[in-house]
1. Among I, II, considering only volume of the Cα convex hull per residue in Å³, for residues 101-204 alone, which has the greatest calculated value?
2. When helix-only ellipticity at 222 nm (-39500 (n - 2.57) for each DSSP H run of 4 or more, over all residues; to 500) is computed for each of I, II, which one produces -12000?
3. When volume of the Cα convex hull per residue in Å³ is calculated for each of the structures I, II, which structure yields the highest value?
4. Given a value of 2.1 for distance in nm of label points 7 Å out along Cα→Cβ at positions 45 and 77, calculated from one of I, II, which structure does it belong to?
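Each reported figure results from applying straightforward, stated rules to the coordinates on display, with no laboratory input. The structure displayed is predicted, hence computed values, not measured ones. Cβ atoms are built from the backbone, for glycine too; each structure is taken alone.
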Structure I
Amino acid sequence: MEGFHWRCSECGGVRSRDQGQAPCPDCLRQWEPGRPIRGILLGEFPWEEIRSRLDPRAPDLDLIRADDPACRPPYPLPETPLFPVPRLALELDLPGLLVKHDGLLPSGSLKDRASCAVVSEALRIGETTVVAASTGNAGSSLAAVCAAAGLRAVIYIPASAPKAKLVQARLHGADLHPVEGTYDDAFRLSIEHTRLHGGLNRNTAWHPMTIEGKKTVALEIFRQLGWQIPDWVVVPTGDGVILSGVYKGFLDMVRLGLARRLPRLLAVQAQASDAIHRFFRTGVYGDAETPATVADSISVRAPAAALLAVKALQESAGDAVVVSDEEILVAQQTMARLAGVFGEPAAAAGLAGLRAFRERLRGDERVVLLVTGHGLKDVDAALGGLHRGD
C-alpha cells in the first residue's frame, strides 16, 4: 500500500516498507540476546486517505492489513467464531462473556495469523526460506503455511515441546532443529541462523508482520460485535506479542475514527513465567527465573515484547494476573465441560485468569475470552489434568 511505513515503538524513527524485516537498527544496538527486544516496529497507514475511502456503515478493514493481497499464501485463514457460552457465563456470573476460538484455525492456533503475514512478506520480496524459534505452535503453523506456499521452513524448537506440535512441523516438511534448552535458547539460535545463512526471520516481535498478523483477531472481534468495542479482552500471555497485536488492532480502529476507545486488556501469565506481570506491577523488568509450566505456549524467560506489552496494558487501562498450573488444568476442564471448547493449557490460562480477576469486573461488562490454541495440541497435559482430578 502506498504510504505505508514502519515506526519504531521506542525511538519513533520511521522505516520504509522494505526496511521492516527486523527491529529498528538504532534501538537494536541496545539489545542483548536473552533480553526483551528493543525497537519493535509497528505498521502505520495513510490514515487520511483510508478515512476518505472508508464506508463507516460497512468498513473494509482489509485497507489496514499490511500484507500485500497479491502475495498472500494459498492457505485458508477463515474468520474464527465469536460466540456466547451461556453455561460458563452463568458459572462466572458474567452474562456478557464471549469466546473467540482461534484454536479452529487450520494449524490449530492463533499463530496462523502471524505465519500467513510473514510468509506473504517473504513471497513479496522473493525470499525462499523462513526461520523461526517456537515452543511449538508458531513452528507448526509456519511449517504448514510454508508448505502451502512452496517455501522452506527452518524451525528451532525445544526438544521438550508437545509431540503433536513436533509431529505437525515434521509432517509439513520443516527443517526442524530440536534444542536441548528453552524457548529463549531457540530464539537466540534462530537469530544466529539468519545472520549466518540468511532467510527471513519470523520470530515474534522480531519481524513486525507478526504483530500485524496477530492484530487481525482484534479486527474480527470488532466486526463480529457489530462495529463495537468490548469492555475487556482476556489474553493468555507469554512473550507479549499476541497482547501487542490485539492492542494494535484496536488502536488502529481508534485511529480510523471507527472506535472512541480501546478495550481494557487483561494479560494472564503462568506463575512460573510471569516477567510481564511483574514488569507491569513494579515498573522494573526482570526475567522469569524458571519459566517451566504446563502451558508451554506461554513459557518464556525473557518475553520478546515485554516493553510493548506493558505499554498496551497501560494505554488500555488494563491489568495482569498470574495463575498456577493447577488453576490452568482446572480451567481447561471447566471450559471443555461448560462451553464445549477444548483449549490447550495456554488457552485455558485465559479462563483461569478471568476467574482470578472476576471480583474486579462488573457483571454487565462484555468480556471476550481469547482461546489461542486447540487442546489436541497437547493431549498429554489434558490427560494429566484428568488424572489429578481422579
Structure II
Amino acid sequence: MFTRPLWAEVSRHRLLANYEKLVHAATAQADLMPVIKANAYGHDMLACGPLLAGAGAQWLGVTGADEGVAVRAVCPEPRILLMSGIWPGEADAVIDQGLTPVVWEPWHLDLLEAAAAARRMPAGSLAVHLEIDTGMSRQGVRVVSSNISPDSELSSLMLRFHAESCLRLEGVMTHFCAPEMLSSTLPNPQLARLAAALELILARGLRPRWLHAGSSSSIVAGPDRQTLFEMASRAGARLMLRPGLALYGYLDRFTRDGLPWHGEGPALEPVLAWKTRVTSLRTLQTGESAGYGHTFVAARETRLALLPAGYADGFNRLLSNRGHVLIRSQQAPIAGRVSMDQTMVDVTGIPAAAIGDEVVLLGSQDGHSVSAWDLADLAGTIPWEVLCAISPRVPRLIVS
C-alpha cells in the first residue's frame, strides 16, 4: 500500500461516458478504435483497456508489441493494433498473442513471413494494416502526390500480397499531420493521396476490410469524415476512426480557415484528476526567499504550503512561479521553482489551509478547475504531453 500522498484518480464513469458520446457522434458511418497507447495517455491502459472492451470496443490502439502483449493479458477479446509497427524479435509475439501490426517497410513483411512460415500458417491468415505516408513524413509507404508511378514504393510492396502469401492486407490507414485544422474552402491534400493509394491497391485486386485515417477531430468536428466514409464505401471497406485525446475528456483547439472554431461537439469530461496533500506549512517574513535559485522572494509575511509533487512526478518545472493548485476551493499560486519531488504554494490567502488538506494539481474542486490545457499553456506545450508525463510512480486509482 502506498503512503506518499500523491495519486491520480481515473473516473470509470467519465471514460465510458466519453466513449459512448464519441460512438454517437460517429453515427453509423464509422467504427471506433479507442487509442490507449502511452499508458492510455497516462490514464493506465491496463485499467482502461478492459473498461472500453466491456463497453463494446472491438479494437484498441497501442504503440507497439510491448504494450500489445500487456494489454492482451487483460483484454482477450478485442483486436489490438500496433500503431508504430514492429521491430526485429517481435514477430513471434505478434502472431502468438494475436496482435495486428501496422506495416510499411519491406522488412516488416520479411519478419512476419518468416515467423508465419515457422508455424506453417496458411495463406492469407496473418492480417496486417498498411500505413500510407500521405504527408506526415513520419512512417508509412511514401506517397508524394495523387499520381503514383508503376515503379513506386507502394507498387512494389503490393507484390508481397499474393495468393500464396500468409499475409492478408486487412486495413489501409494514414495519419493526418494537422488534424486540428479544419477548412471549409481548401481540401485536405492528404485525402487525395490516400485516395490514389487506395485506388492502386484495389487495382492490384486487394480488398482491405478497413480504411482508417481520422482521429478525435474527424469524429467531433472535421469535414474529412464524410470524404473518408465515401472513400471507404467505394472500396467496399468499413471506415474506422481513432479517438485519442477526446476519449480522455479533452478536445483540440480546432480552427477553420485559420480562425478559431466554436462549433458544437459532445460534452466530454476530463477522466483524470491528479491530487496530493499539504505535508508541511511555514511562514516567511518579508524579504525571505524560498526554493532553488531564490526565485521566490516574499513581498509580505507569506505562508507557504509544501506539496509532495515535483517534476519527477511529471509536474512540469516550467510551472515554477506560474500557475496554481486548488486548496479548499481556492487558488494557491506556485511559489518558487518546482523541484524534483516537491513544490511550494502560497496559501497566505487561504488562512484555514492545514496539513493534510487535499490539493488538486489537475482536475476540479467545488466548481473550480485546473485543466490539462491550463497546464499546457503555462508550460508551452500540449495537453497530450501533460497527461502522458504523469510519472509511473504516481499511483492510478480507478474511481466511479
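1. Comparing I, II by volume of the Cα convex hull per residue in Å³, for residues 101-204 alone, the maximum is at II.
2. Computing helix-only ellipticity at 222 nm (-39500 (n - 2.57) for each DSSP H run of 4 or more, over all residues; to 500) on every structure in I, II gives -12000 only for I.
3. Comparing I, II, the top value of volume of the Cα convex hull per residue in Å³ belongs to II.
4. Of the structures listed, the value fits II.
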